[in-house]
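Below, each structure is written out as structure tokens.
The numbers here are math on the coordinates, done by the rules we state, and not lab data. The structure presented is a predicted model; accordingly, all values stated were derived computationally and were not measured. Cβ atoms are built from the backbone, for glycine too; each structure is taken alone.
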Structure P
Amino acid sequence: MKEATLCFVMSEGKVLLGFKKKGFGSSKYAGFGGKLEPGETPEKAAVRELQEECGLFASEVRNMGELNFLFPFKPEWDMLVHVFLARTWSGDQFETDEMRPQWFEISKIPYSQMWDDYKHWFPWVLAGEQVHGTFFFHEDNEHVADFTLAEHNV
């Protein structure tokens, strides 16, 4: 199974999301992230991907858990994702060929424009809770068919 990261930047009741312009997950808002490079730790990958996709350098990322995404009708998409949160960073955000960053108030997260699973686990991460779960997707590879989710205080 492939391993990847998602990193979210939070500040003053807002979260930075990226609108994916091309590739896997295009036309959806998501965290910043991607696959681990050989020999790379999840933490290093999260920092690298954040910088590559929006220009911000996180001096520290907080581990918020792991999520398994299983696509029975497209198993090559199966992935273990390490979730991180950054509250301190440097640099100026910018749009890339792949992502357009945008700040959202926590109360105005665009769940209808995100992967279907986000509505189940993302509120816990935004509240500072660590999450561990597995999500199974329907035949359309878009909607969650079933899931298990455990969260706990960090």
Structure Q
Amino acid sequence: MGIERILKALDEYEREMNRKAQELVTRLAQEGMEIARFTFDIAAYDGVKDVTVYIEPRGELRTAVVAVGQSVLFLEFGAGYLLGYGHPEPMGFGPGTYPGRGHWDNPNGWYLPKAVQEATGIEHSVGNAPSMGMYNAEKELEQRIQEIAAEVFK
């Protein structure tokens, strides 16, 4: 009788730990998504921001924070000869590496297409500094992971 109770208790403990581990993954992803969204939302950008940030399950205890949109690379890594540098982990991206990059290397900047001018009210740009939405989300989570884990597993 005693061994069966111990085995049952161990099974319950395992289920509880798996549930809490999934809760931790979910909490981290949710926090990361919120940080990335906020950072992209407040980023200075002369174009049309079309960033969508969402959580994508990728299997048991695996979840990704995903950012999509034509402006994601420009916002994350920066653009333009004057402002487009400074991301600490550029991963091969930077000024002049994006599709449709135009006159990125012109130190005087460039004039935006008519449709962008109408949508943003901005005629001329010298680029934008990296907003680092995804990078900042990762760094913030690295700082807070112990705090969040303590909340989940308390």
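When helix-only ellipticity at 222 nm (-39500 (n - 2.57) for each DSSP H run of 4 or more, over all residues; to 500) is calculated, the result is -16500; to which of the structures P, Q does this value belong?
The value was obtained from structure Q.
Going by FRET efficiency 1/(1 + (r/R0)^6) of positions 73 and 105 (r between Cβ atoms, R0 = 41 Å, to 0.05), which of structures P, Q comes out largest?
Q
Comparing P, Q, where is distance in nm of label points 7 Å out along Cα→Cβ at positions 65 and 97 highest?
Biggest value here belongs to P.
Assuming 21.8, 82 is Rg and Dmax of the Cα atoms in Å as calculated from a single structure, say which of P, Q it is.
It was calculated from structure Q.
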